[in-house]
Structure 1
Amino acid sequence: MMKVIETERLYLREMNEDDYDALYAVLSDRENMCHYVYPFEEKQVRRWLDWCMSCYREYGFGLWALCLKENNEMIGDCGLSMQKIDGEMLPEIGFHLRRDMHRKGYASEAAAAVRDWAFENRDFPALYSYCTSDNEASYKTAEAIGMHYLKEFNDEEDIPHRVSSINREEWRNKYGE
């Protein structure tokens, strides 16, 4: 198991087939997925896991397993993926956390580490995060890692989304290389 990123309390690593059950616990939870059209069923979780693993091969990054250092338990995912945001493919920091792990600072700790990894290891001029406009917890996490409101747009289903961003210069000035 190769750790991609390590923080004080967490580490992120590539997901594998053994992570299905832990991922299912996150993505199938109705309350946890209330900002999605619906919670994921088994086939959708399997497709998500396959997509994550294909991103590692295609891009060298993706949504990684988010694990607690203290016991190696996978509590969600967090990472960098290429997402279609308002019609443009952009590098997005995303995260999903098991509901009982909310409000402990894990999402912002992991997302900040992904932000730093992305700017240190890739040449993206900016990083993005997006969520449905009513998902205050997600856009507050983006703000906690230095992102700022960029714009809103409606997706193909006419659902309003909020986009946050941080560019390389802002990151360099605030968090330094």
Structure 2
Amino acid sequence: MSSSSVTRPGAVTFKGNPLTLVGNEVAVGSAAIDFDLTCYGPNGMEHICKADLLGKPAIISVVPSLDTPVCQTQTKVFNERLSALGDKVTALTVSLDLPFAMNRFCGAESITNMKVGSDYMDRSFGTGWGLLIDELKILARAVFVLDAAGTVVYAELVSEVASEPDYDAAIAALEKAVAA
């Protein structure tokens, strides 16, 4: 059974309403699943894949849409908290927002410590990482930390999509991966 045919009913809620996630849950200790995200960079449309995160610890912050207050807060908090780690880490925000909108948000909000990648083309990140909300066709809120080799060392699926993640736990996991 492919990961995209697996469904997990009631895996998350949105304002208390149970929703179904498509794809298998990504577990701590597993290898990060490859992906192909689109971003808008200095040379136009570019791609980000798992290989771009390897070589140093990475944090992947997944949000439903940067056009919502909780997602904006999540991105701003991680951007600010990551400044202390500098170039020791790679940081990526993933959503289904169009690359142009993501780029505009990052420019307007001075998001400089995180790359942004859009899964709008084929939702392969969403299904591969088990985060596509079947009923809404957006991504669930989650945070992953990878070690330099691409192994998942921290995973948080935020059970209520409208809630913020555990920033302290994610940053602690990232700092531990940097120190390893």
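Which structure, out of 1, 2, was distance in nm of label points 7 Å out along Cα→Cβ at positions 94 and 110 calculated from, if the result is 1.3?
Working through the options, I get structure 1.
For distance in nm of label points 7 Å out along Cα→Cβ at positions 38 and 70, which of 1, 2 scores largest?
With respect to distance in nm of label points 7 Å out along Cα→Cβ at positions 38 and 70, the highest-scoring structure among 1, 2 is 1.
Mean count of other Cβ atoms within 10 Å over residues 30-37 computed as 13.2: which structure among 1, 2?
1
Of the structures labelled 1, 2, one was used to calculate distance in nm of label points 7 Å out along Cα→Cβ at positions 126 and 166, giving 1.5. Name it.
The correct label is 1.
Have a look at 1, 2 and say which one yields 31 for relative contact order in percent (Cα under 8 Å, 6 or more apart), as calculated.
So the calculation was done on 2.
Where is mean count of other Cβ atoms within 10 Å over residues 54-61 largest, in which of 1, 2?
2
Starting from the value -7000: which structure in 1, 2 was helix-only ellipticity at 222 nm (-39500 (n - 2.57) for each DSSP H run of 4 or more, over all residues; to 500) calculated from? Walk me through the intermediate numbers first.
Numbers: 1: -10500; 2: -7000.
Computed on structure 2.
Just checking, which of 1, 2 has the largest value of distance in nm of label points 7 Å out along Cα→Cβ at positions 6 and 118?
Top value of distance in nm of label points 7 Å out along Cα→Cβ at positions 6 and 118 goes to structure 2.
With mean count of other Cβ atoms within 10 Å over residues 22-29 derived from the coordinates and found to be 19.2, which of 1, 2 does the value describe? Spell out each step's value before the answer.
Values: 1: 19.2; 2: 16.4.
It traces back to 1.
Here, each number is a calculation from the coordinates, and none is a lab measurement. Owing to the predicted nature of the structure, the values given are computational and were not obtained by experimental measurement. Cβ atoms are built from the backbone, for glycine too; each structure is taken alone.
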